[in-house]
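Since every read-out is calculated from the coordinates, none of them should be taken as a lab result. Small disclaimer: the values here were computed from a predicted structure and weren't measured. Cβ atoms are built from the backbone, for glycine too; each structure is taken alone.
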Structure P
């Protein structure tokens, strides 16, 4: 949803990348940015990210991964400069494929997961009508955080949005 919102804001169209997902090019603050959305299972997200990184010669420190996080409350966002995958299988695969955990990430809260829900069912489930406004606000904040990160740097974005 964040990738779609960012692409829409900058008038980008997605194109396919080697049957691994889609990507779009935009210019944010005078910087060329690739927005990518894996089309594989989440735990294989590193295939698209590493493929695009190799092709466009993008070092890991210039990559920012955005993903949902059920350990954050719905609507919260958190930026980090690096670290472990924290149990997120897509991020784990990206770290493995790029060979480093020094990859920035923007986590968008979708939690907490109710006790009686299976994690996979919860993550793949639909949001309720009451949750949609919180989610929309989180997506707006995430897009703004990405823009600040691109124009003013990750640290400034972390200070402003965390």
Structure Q
């Protein structure tokens, strides 16, 4: 066991560093739901192999960067295309085109306003840049941006 530890973490040997980086990247990868650090785990594996073969540190770093960047640039676009085929649907898009009742005066410049749809109160803004609408008005939902209804006057 001591011999293994000396081989990995001995003076002048960077194998231990690359092993720690590899394990850290794999732990981060396993704790996420998408491919985020697998590229760097592969790069650290390449550097670990080079270190164990006795390559100089500068070559280990070059191999790490080359492997990680190559995989990132070549494989990531493919993985994104196949794993993230469509975004999360929230059913909020069903509100577009429906009526909303303004429950608090809307003033885009002041950054205030609320409207209710089906008893649910939303932050609301008018579609026009400096739009305003008074409480009690009925507006049409033009779009949704984040958690804000974007309204147009009826």
Check your understanding: Between structures P, Q, where is distance in nm of label points 7 Å out along Cα→Cβ at positions 53 and 109 highest?
Key -> Q
Exercise for review: Please state which of the structures P, Q yields 15.2, 47 when Rg and Dmax of the Cα atoms in Å is computed from it.
Suggested key: P
Exercise for review: Work out distance in nm of label points 7 Å out along Cα→Cβ at positions 21 and 61 for each of structures P, Q, then name the structure with the largest result.
Suggested key: P
Review point. Of structures P, Q, which gives 23 when relative contact order in percent (Cα under 8 Å, 6 or more apart) is computed from the coordinates?
Key: P
Study note, to complete from the structure: From the coordinates of one of P, Q, Rg and Dmax of the Cα atoms in Å, for residues 69-116 alone came out at 11.7, 36; that one is structure P
Check your understanding: Out of P, Q, which structure matches -12000 when helix-only ellipticity at 222 nm (-39500 (n - 2.57) for each DSSP H run of 4 or more, over all residues; to 500) is calculated?
Key -> P
**Study point:** Structure from which 11.0 was derived, mean count of other Cβ atoms within 10 Å over residues 29-36, options P, Q
**Key:** Q
